[in-house]
Structure 1
Amino acid sequence: MHMADALLAPAVAATMYVASGSAAGVSIHQLRKDDEPGKLPTMAVTAALVFAGQMINYTIPGTGSSGHMCGGMLLSALLGPQAGFLSMIVILAIQCLFFADGGLLALGANVWNMAFYGCFVGYYLIWRPIMRSHLFGQGRGAQRGRIVLASILGCVITLQLGAFSVVLETSLSGITDLPFGAFAALMLPIHLAIGLVEGLITSAVLLFVFESRPELLQCVDVPEGEGSKRSLKAVIAVLAVVALVVGGGLSLLASSNPDGLEWALFGNSEAGYAENMGLDEEDFGVASTAADKAGQIQEATSFLPDYALPDNDSPAGTSLSGVVGSVMVAGVAVLICLAGGFFRKKRAK
């Protein structure tokens, strides 16, 4: 769902920067009150895991399309909405600047579409109410059921909101060759399927954490005598290894089909599927000076564009991108937390 700069008019892009920046400001203010230093390693490794996970596009059968996880629900369930949102900003900014994934002008919109809904709407309206309910009864089995339900429902609903926002933003940008109704009719169903798969992936990760160290999950009551089965270091180590294996190895198995947004815009007629909106991949959308300047900045900063070595189609570029990107995301997340004073124990007065 990473939008390109050509899909946004500068005024719409600026509005989305303000919206996402405001949400980031509120998140920073809230996190300054946090006193849970144990979140710092969890934030680093889960952000790296989401970066790696986003590199794996999974095929949506019968469509000629593919999808990848966004990760907002996963991060907010583990870190809370504010830390999850800031982690997503780190992920999307690094993807944009160093891997040319998503436009720089469109970064504010991508943060809103892929992070805001998953982290805030998904947490406050879906995850927290379900986890605090008595749905399925009491005990660990009931909690497992609530985790699965909240994960799947949250991913489906928040991806629908993100997909609809893409349609709305392009319409407000005045792209006349993308009729609102037709574009929405393509974007929403394909992202429904993508959301279902992401929900299953998210629930699997969260169930592992629940079985290993349930106190890492937000809004989960841990009965007395039923605490952690693994140490925090062990859980962090497992998630870190998974992130490196996914980014450095499994990313090579990613589907070559276009993702949901690209599929809706350009179709996949070469593989025998529909053309959908039938736009020209080389010439579409809004041309603007702001987009040109943003593109020049991206060209200068991206050292592994499209997760590949420059002018080289070797699979090594994909593996290198997965490992380097995961490490960068983890490192930047830690640096931001330390610089902002987040997750530090307050001194007793």
Structure 2
Amino acid sequence: MNYRYLGRSGLKISELSFGAWVTFGTQIGEDVAYACMKEAYDAGVNFFDNAEVYANGEAEKIMGVVIKKAGWRRTDLILSTKIFWGGEGPNDRGLSRKHIFEGTNAALKRLQTDYVDLIFCHRPDFHTPVEETVWAMNLVIQQGKALYWGTSEWSAERIRHAYEFAIKEHLIPPLMEQPQYNMFEREKMEREFLPLFKEIGLGTTTWSPLASGILTGKYNDVIPEGSRLSLKGYDFLRKRFEEAKAKGVIEKVKKLSVLASDLGISLPELAIAWLLKNPNVSTVITGASKPEQVKQNMNSEKAVPKLTEEVMEKIEEILENKPEQIPDFREF
């Protein structure tokens, strides 16, 4: 396993990581979760991602049980949680000082740990001043309940606002962003965040590397029973899939499958290796409902050398979706 620095910090994070979204507490229970996490850990993964909203907290409970059962040293792990959706009460969601404080305490209890290494603002809260959220995150870190904080699916403008306010007030600024990033979701990572990578050293823990399973090829014909697109409560994923299908994405996936086969690798390995080629990716969060899937995902590192400049050009020819770069007007 290769390790990368998380943004402009001294923290080394495995370039492939493992997350609990959708699977833990929804598709799989403790036994399978243990097998999957052990497969990842044995491959060198040190970052395990979670959130208070995943399976309404059940995902954190399962992860906490697995870590205790495995007997792994806490210092060998980088654990995360994300705060925003904690319940149905009027103050159980959002990024107010109250919910960040209470949500963090509840998450730590479920994870059976004294602290998380990374804590994220799971979405922007347009009802809470950014300044209040920055102060609250600073407090959580000062109390030793988290070591670094960041954002998930925030705009570059909002991240910059939080960062500049923190620096001005001598508070701890956000270190990382968790954006969706895959072959069909590229705008933020390859265009919007470029100034932040250069100017503040923003780290990234990217999610949905296989586009919710589309880049596995298993949805090329029908939606398999038991897959995440067939799960109750994930209608938004099915809607996203239907929109992608209507735009010709499935045809592109089929072409990518042929290219992967020609290279002697699987389509998921191709898709994840493609992400690893981006130096602004700190880690790629993978997910799985079977240990065999984890093992295949971990093999993606070995596929990176096969993605030569020529292969990368072939991929671009298939995708036809490279974001337009911000022009350097000095060149005109």
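Structural remarks
- At a computed 31 (relative contact order in percent (Cα under 8 Å, 6 or more apart)), which of 1, 2: 1
- Value 1.57, calculated as Cα Rg over 2.2 N^0.38 Å, for residues 191-278 alone, assigned to which of 1, 2: 1
- Identity of the structure behind 15.6 (criterion: mean count of other Cβ atoms within 10 Å over residues 23-30, calculated), options 1, 2: 1
- Taking mean count of other Cβ atoms within 10 Å over residues 55-62 as the criterion, the top-ranked structure out of 1, 2 is 2, with the highest value.
- Answer label among 1, 2 for the case where helix-only ellipticity at 222 nm (-39500 (n - 2.57) for each DSSP H run of 4 or more, over all residues; to 500), calculated from the coordinates, equals -19500: 1
- Given 18.6 for mean count of other Cβ atoms within 10 Å over residues 159-166, calculated: source structure among 1, 2: 2
- For mean count of other Cβ atoms within 10 Å over residues 87-94 computed as 14.0, the structure of 1, 2 it came from: 2
- If mean count of other Cβ atoms within 10 Å over residues 15-22 is computed and equals 24.4, the structure in 1, 2: 2
Here, each number is a calculation from the coordinates, and none is a lab measurement. Predicted, not measured: the structure shown is a model, and the values here were computed from it. Cβ atoms are built from the backbone, for glycine too; each structure is taken alone.
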